[in-house]
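Input: structures, listed below.
Laboratory data are not the source of any read-out in this text; all were calculated from the coordinates shown. What you are looking at is a predicted structure, and each value in this text was computed from that prediction instead of being measured. Cβ atoms are built from the backbone, for glycine too; each structure is taken alone.
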Structure P
C-alpha cells in the first residue's frame, strides 16, 4: 500500500511529537504541564536525586529526542535518548502497576520506547533531515554506543537515589 520509508515517516512524526509534547510540558509548562518546577517535584516523588538534574535530563531527552525523531535528525541519538527515558519511566513509575495503561501500567511507555528503539535501529528512512542533509553517522556503532551510554545513565539515575538521598532531619 505504501513504502517502508513512508511508514517509518508516519511513526517517527507521530511518536516524536508525542515525546516532544511531553518534554515541552516539563521544560516550558506548555500543554498543561508543570514546567521544570513540576518535573523536579516528580523526580523528588520518584526519589531520583539530584532531582533538578534528572528533571532537566528527562525533559531535554523527551523534547529534543522527540523533535529529532519527528524530523529524522540525528535519529540514532534521538532514539537512544527516548529509549532511556522510557526505560526509567517503566522501571520507576509504571512496572508496579502491571501491564495495562488503564491501571498506570507499562503498556504506553513500553509501546513508545519500542517504537523509538526500532526506528533507532532501522534508521529514519528516506524522508528525513538526516537524508536530506546528507548526515551519515557510522551505523550500527553510533546507535549501539548511544544505547550503551543511555543505559549507563539510566542505571545511574536509578541507583543514585540510594547514594544521594537527602538526610532525614533529626527532630
Structure Q
C-alpha cells in the first residue's frame, strides 16, 4: 500500500538492545528523518527512558540484535517488524545483525540501510492500514535495485496513485 503525504509529528523512543554504534545510530536517525519528511512526517528522537508528553504520537522503536522465532526462518531478508498493540501502542523492531548482513551482501553503508529499515517499520505505523507495496521503501522484499537505491540514499516511499 502506498502512503498519502500528510503532516504529522512523531516521537520515536529508541531502545538499543542490538549494540548499534552511536555514530551509526545517529546517522541512521538523521537519514530516516529525511525519508519520513518526504511524506510530511516529522520525527523527534527520544530515549525510551524519557516519559512521553501525554497526547503525543509515540512509536517505541527497539534495535534488536537479531530476529527471533518464525521471522528467523522467513525466506526474505527480514530486517524489522512493526505492530499496533490492542491498546493502540505503536511498536517497531529493527534487527541490527540482519541489517549488517544485508549491508555487507549488497555493499550498502550500514547507516543508510539501517535508516531505510527504520523508515520502513515507522511507515507501517503511520499507514491507516499497514501493508506492503509493490515498489519503493514499503516493498516487502527489496530487490538488488532497491539496495542500490538505499546505498545512494534514494530508496523512498512511493506516492499514492489516483
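A few notes on this one:
- Origin of the derived value 66, 33, 30 (Cα extents along the principal axes in Å; candidates P, Q): P
- Largest in FRET efficiency 1/(1 + (r/R0)^6) of positions 17 and 129 (r between Cβ atoms, R0 = 35 Å, to 0.05) among the labelled structures P, Q is structure P.
- With distance in nm of label points 7 Å out along Cα→Cβ at positions 81 and 145 derived as 1.8, matching label from P, Q: P
- Set P, Q, criterion distance in nm of label points 7 Å out along Cα→Cβ at positions 65 and 113: the highest-scoring structure is Q.
- Entry that produces -10000 once helix-only ellipticity at 222 nm (-39500 (n - 2.57) for each DSSP H run of 4 or more, over all residues; to 500) is calculated, selected from P, Q: Q
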